[in-house]
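Structures for review follow.
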Structure P
Amino acid sequence: MLCRKRRRQIAIAGAAVFWLLATGWLAAPLIAWTEAGVTPVEHPAMHGRTTLITLGIGTRRGETGLQAPPDGEARIRTTAALYRTCVQQATRCTVVMSGGDPQHHGETEAAVYGRRLVAEGVAPGDLVLEPNSRTTYENAKFTASILRSQHDDTRILVASSYQMRRALLDFRHFGIDPQPVYSNRRRAQLGWLPRRDNLENANRALHELVGIAQFHVYRWLGWF
């Protein structure tokens, strides 16, 4: 009897948490938590040799092959716009597109996004692909290896708002302190009816928060 009552209480609590996530009331603070402590730059400084770093966020299959998801398209458009400004203000502009194939789709994010960046106006000679990373930590690790071989006067990191906090932790761990530029923000839609977008937003936020916690635990343990 006691076990049945406890199961009922757990089921009710689980349903309540699901409802709070799906209606946005819990998703909203989770998203805000991922952005805490980050001050995005709207108009980043560009001078001398400037490098734009763009992080992949997965691929999905479309009618014409692999494509970037909406958040990835936002990063591509933001990077292309920054690049157009950069070529007018800086001596040299380089775009590092970082992303492997963690989903095993058969092609790297770097390659898929890279084609789109060229289509958006980035000169092929100014584009560097980093095709090996599977996580945000590896984005930072492998990109840092590329950047150490060159001198940059300024560096700019392009990512969605929910990923930026963790990305900055990882990049700074490898000695890279870029100017953070948000490509897009996710916002919960508050209401009484469940929405799939709110669940997706909450899932993204929880993934990032777990990654942030993991970073601090690993650093405390001395694993990196």
Structure Q
Amino acid sequence: MKANKTMNFIKLISKKRIFLLQVFANLITQLGITYGVSKSGFKNDNILTLFAFQIGIILILAFVKMPPIVKFVLFCAFSISFGIQLSVFNKTSYEDLVNFAIIGTICIFIAMAAIGTLLSFFEINLGETFASTLLYLLIILIIVQLVVIYTKKYDAHIRAISGAGLFLFSLFIIYDTNHILQRNYDGDFITASMDYYLDIINTFYNVLNLNNEI
């Protein structure tokens, strides 16, 4: 039985090897764009406009059919916007904190992706129920964040909210890894890498906030 699972898993990875290479190549490219822009010194004080722009791109990518090259360009624009958002940390006083958050995010991603891969090895599929649960938890977390921001109590609850966010997006990494390995994306590596990108960026933010009250 174990030998069969091993063979099935090897076949799965072999079948998806090109797709996985494309996913991680695009993911690294987009993260590189974000990092480069964050170090460029470009700043935008209109956070709400930036946020609306990001939400707009997510909705377009999710619901509008388009050629891969257009998706890639929109993804690049999305990555640039996050780089602008992160440029606030481009200060010497934040250097150690940012480096710690980067290392922490990488470690969390590797660990959670390994769990997601292990689940696929044992042919465990985290289906729609698990995905729906994560989505509901995310909505609740967003509502809580909006409430504490509106009541001006965000600073007092930032660590608790960031801890909950870190736990939630760790679960998202597990789910997305399991999903990427078992779902047929029909070659749409951009959507798969976008899932990972959002997981990583949100994990980074939560690690950052857990270790610093901005």
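Structure above, values below:
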{"item": "If helix-only ellipticity at 222 nm (-39500 (n - 2.57) for each DSSP H run of 4 or more, over all residues; to 500) is computed and equals -17000, the structure in P, Q", "result": "P"}
{"item": "Which of P, Q yields 13.2, 41 [Rg and Dmax of the Cα atoms in Å, for residues 42-137 alone, calculated]", "result": "P"}
{"item": "Identity of the structure behind 12.7 (criterion: mean projected area of the Cα convex hull in nm², calculated), options P, Q", "result": "Q"}
{"item": "Parent structure of the calculated result 1.9, given that distance in nm of label points 7 Å out along Cα→Cβ at positions 90 and 114 is the read-out and P, Q the choices", "result": "P"}
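All of the numbers you see were taken from the coordinates with simple rules; none came from a lab. Just so we're clear, the structure is a prediction, and the values are computed from it rather than from any experiment. Cβ atoms are built from the backbone, for glycine too; each structure is taken alone.
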